[in-house]
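Just below sit the structures, each encoded as structure tokens.
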Structure 1
């Protein structure tokens, strides 16, 4: 009897470990990149800006992004994707999803990722780090 209970307990533990490991492995393999390098020149040409924020008025991370750029005196274009159909189209072309979407020259950053934003502002000569 004890041997049977221990065997079932061992099977349960091994099964849980495999399930958790598979779940974590899938999350790791499908995780979104922190940034994407691409040709975003057509979006910058609209307002001749090197930095664009696509976001909404209610998004707290969009607000944090705007405050960061303002505190660094970085010129940027602010595209509210809920109030302008042209900006909504750009947002859709860029893959939609979470806001903000930040374009810094040829770099797309999804979400407020301060370290990545600072890295590319400095690399593109838009801020003296």
Structure 2
């Protein structure tokens, strides 16, 4: 029988891994839900994306909702907060930022949904 290799981790690393996993699950749920108000978060598109027209924006929204192809390059913390996709031959990014409940700054505890509001931005790489 081959022994199982277990990496040594600190309490801080363990806590950070659990925190990132919680944020990833919340971000997935946020991307897939239909928002009735801004109590959970909001979706925005940049002017450049908006200028492509309503059909393009709708295609972006549908693609972001279905997106599952997260890479370490685009999502290095494993929080499923940023992705890249192709829409009508154009590269589009989406990014989820985690704000406090008043949308005035970063959340003090991003893994706690009652203290965090999400803003999902759909943008072109040139908008970043």
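Coordinate-derived values only; no laboratory data. As the structure is a prediction and not an experimental result, all values here were calculated from the model. Cβ atoms are built from the backbone, for glycine too; each structure is taken alone.
The table below gives the values:
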item: Which entry (1, 2) yields the derived value 1.8 for distance in nm of label points 7 Å out along Cα→Cβ at positions 84 and 108; result: 1
item: Computed 0.70 for FRET efficiency 1/(1 + (r/R0)^6) of positions 36 and 52 (r between Cβ atoms, R0 = 30 Å, to 0.05) - originating structure among 1, 2; result: 2
item: Which entry (1, 2) yields the derived value 4.0 for distance in nm of label points 7 Å out along Cα→Cβ at positions 12 and 92; result: 2
item: Test item: helix-only ellipticity at 222 nm (-39500 (n - 2.57) for each DSSP H run of 4 or more, over all residues; to 500) calculated as -16000, pick one of 1, 2; result: 1
item: Comparison of 1, 2 by Rg/Rh (Cα atoms, Kirkwood Rh) - largest value held by; result: 1
